[in-house]
1. Looking at structures 1, 2, which one was distance in nm of label points 7 Å out along Cα→Cβ at positions 111 and 127 calculated from, given that it came out as 1.2?
2. Matching task: 3.8 is the computed value of distance in nm of label points 7 Å out along Cα→Cβ at positions 119 and 159. Pick the structure from 1, 2.
Structure 1
Amino acid sequence: MSKVVARTGNEAMAEAMRQINPDVVAAYPITPATEIVMIFAKYVADGLVDTNFVAVESEHSAMSACVGASATGARVMTGTSSQGLCLMYEILPIAAALRLPIVMCDVNRAISGPINIHCDHSDTMAARDFGWLQIFSEDSQEAYDSLIQAIRIAEDPRVHLPTMVTTDGFIISHCLDRIEIVEDKEVKEFIGGDRKAANSLLDVKKPVSVGLLDLQDYYFEHRLPVAEAMKNSKKVILEVAEEFAKKFGRKYGLYEGYKLDDAEIAIVALGSTCGTAKVVIDELRAKGIKAGMLKIRVFRPFPAEEIAQALANVKAVAVLDRSDMWAGQGGQVFTEIRSALFEAVKKPQLLNYIYGLGGREIDQPMLRSVFTALQSAEKQPLVQYLGVRE
């Protein structure tokens with residue numbers, strides 16, 4: 001039986017970690033993700049979990065320790081943000097190549113410079129091609145639920161890839177929200193007890209080698225399974241979501257459509273912005289304007305075919321990016337959407353808005369202006385910067 005509580009995003013993720021009770025957590029504090037592992041460390045000190053908590057000297061060391069622990073067959077989790085995630089970049093693709101199901105709480109924060117501690121998605125987006133599954137959260141409830149599901153997804157034999165669940169820094173991480181917490185025993189039942197690893201560095205009867213030199217003879221062949229696992233993970237994500245819905249009543253998918261079925265104009269967005277957008281869409285609907293939204297929940301693997309189908313009957317779509325590639329071609333989400341629609345017979349006219357960098361607020365008037373622009377999309381510049389002062 002679930003109970004309703006008030007929790008910040010960081011508290012919700014720490015609570016999910018307590019219920020998961022991983023074998024090892026290795027972490028180094030960084031704003032605004034510090035609270036997650038700080039709260040969890042208190043659970044360790046109070047004997048509420050039997051996790052081996054490893055306090056390391058940097059985020060690079062944290063991910064290195066996670067790789068080592070996961071290679072022994074342990075269930076491993078960590079948390080970080082921004083520059084901390086950047087410091088892990090050297091090790092992130094190694095975790096994926098070794099097919100280690102490490103689960104990370106990533107609190108989205110702008111990458112320096114200039115130095116900034118507030119939300120945008122540049123840290124996660126810069127890591128999008130490292131072989132990690134990426135799940136974005138609109139609110140604390142989704143973060144809590146997704147973290148529990150992430151264990152099942154990552155450890156599924158068809159996947160065996162590291163997975164990060166993200167929240168928007170300060171907007172979700174530090175703001176109180178109403179969430180439903182399920183019972184500890186139900187979480188344990190859902191994740192299925194201890195991790196069952198096929199190989200372990202500690203199994204002397206079945207020795208394995210990890211981290212070997214792999215030149216042109218076999219490197220290509222050893223990279224391909226990561227791509228195949230990423231493809232396979234779509235089905236697993238949906239299976240786990242379906243089981244979660246049956247057990248706990250909250251349904252998730254690769255994406256969520258909000259009043260999208262008959263929409264003539266729509267936005268595509270990720271994270272906390274989606275909550276604000278729903279309010280604006282309701283207002284526009286009340287005025288007879290057929291507005292809608294496609295919220296991307298899973299960014300890796302990217303649900304290209306599903307999104308193309310969902311947007312097929314929309315006339316004009318604005319893709320909102322809370323990061324910029326600096327390639328002159330718009331943001332990361334926009335280029336993915338544009339690619340997904342390339343071969344579609346029916347597709348909308350696209351616009352791209354870069355917004356919210358460094359925590360710049362996006363409010364209802366800004367979103368109204370986006371929907372207004374969509375009503376004459378053919379006259380608008382392809383890529384625009386929303387809310388920036390000239």
Structure 2
Amino acid sequence: MADKKLTVAKTGNEAMAEAMRQINPDVVAAYPITPATEIAQIFAGFVADGLVDTEFVTVESEHSAMSATIGAAAAGGRCMTATSSQGLMLMAEMLPIASALRLPIVMPEVNRTISGPINIHCDHSDTMFVRDSGWMQVYCEDAQEAYDSILIGVKIAEKVRLPMMVSTDGFIISHCMANIDLIPDSDVKDYIGKYNPKTWLLNPEKKITIGCLDLQDYYFEHKMVAIDAMRKAKTVIEECCKEFGDRFGRKYGFFDAYKIDDADVAILAMGSLTGTARVAVDNMRKKGKKVGLIKMRVFRPFPAEELAVVLSGLKALAVMDRSDAMSGLEGPLAVETKAALYNSTGKPKIHPYVYGLGGRDVQISEVEAIYDDIYDLAQGKKKFDENVTYLGVRE
């Protein structure tokens with residue numbers, strides 16, 4: 001384990017930009033969008049000050065930012081960009097191309113609701129909109145986890161040869177200050193290593209074709225290569241997280257379980273809400289109720305088998321989504337959790353919640369009320385009138 005550390009106060013955006021500085025990518029192409037603008041803006045300052053030798057490309061849109069990043073990555077570069085919300089929507093056309101070409105792009109993504117109506121605050125509708133684009137997805141609770149996840153993400157992406165987005169809740173994490181422990185630059189460089197792409201367009205010794213037409217005769221087989229990479233990514237994620245924990249003392253996995261071993265009921269959630277939920281768990285424990293929390297970190301690839309094992313001892317579970325699938329059913333996390341448990345025996349009763357759309361805050365008391373309701377559900381004292389509860393919505 002590294003015995004040197006520097007504790008500094010950083011916002012989430014500053015922490016992710018700092019990770020990018022230490023990575024020193026070959027190319028960063030970017031276009032500003034609230035609340036992710038600062039990431040590229042701060043990094044551009046590092047470029048101007050000569051702290052990195054990155055080629056920084058300013059483009060006319062987020063679509064062009066991803067297009068330029070894809071081109072640079074295909075040419076053999078270690079490449080990054082950053083975006084949020086409508087910017088991610090504008091990138092959406094290009095995201096499956098990055099995954100199909102097996103390009104290990106790492107992108108900080110600041111979660112912000114997608115229009116309409118126009119809103120600049122947090123929910124997970126932007127990343128959930130592109131959840132099936134072939135990108136790995138990690139959701140962070142705080143600035144420290146965001147900083148660490150960018151560094152781990154580079155390692156994972158380059159081993160799996162798929163792109164990854166590392167998400168933080170807009171304004172809640174991106175603009176709020178917190179103490180984080182920075183890893184020395186030399187240790188980061190040693191951890192991520194030198195990038196050695198398997199193939200690249202500018203290699204005259206091994207010529208390849210990228211972007212060609214692929215019809216019925218081969219499309220399916222070529223798509224299966226990326227699908228298979230995503231299915232095998234879980235092993236690499238475990239290995240890279242373990243190496244990071246062994247080196248730097250901060251351990252990560254597919255999810256973090258809090259007071260779950262003897263819990264009767266639990267909440268499953270992602271992002272900054274999990275910090276609030278942890279306080280609620282402690283309060284409920286003081287009242288004698290055995291409750292726990294599962295903080296989902298990795299949403300893509302979805303760790304179905306691992307999650308089923310953790311949830312197997314519970315009597316009831318509340319799944320909290322910060323986005324709605326607009327399907328008439330529950331949110332995306334709840335849908336996938338139910339699918340993961342479909343073949344399990346002894347699975348808990350599940351009730352889904354959708355919360356915090358458009359940045360609406362969630363109080364500790366509201367989370368405690370959810371625990372009370374789920375506790376009653378487990379004991380057969382409560383039935384919900386609807387298949388999903390929209391938390392705090394006014395009539």
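1. Working: 1: 1.2; 2: 0.6.
Answer by label: 1.
2. Details: 1: 2.4; 2: 3.8.
Value 3.8 for distance in nm of label points 7 Å out along Cα→Cβ at positions 119 and 159 corresponds to 2 out of 1, 2.
Only the coordinates and a few stated rules stand behind these numbers; no lab work does. Since the model is a prediction, treat every value here as computed from it, not as a measurement. Cβ atoms are built from the backbone, for glycine too; each structure is taken alone.
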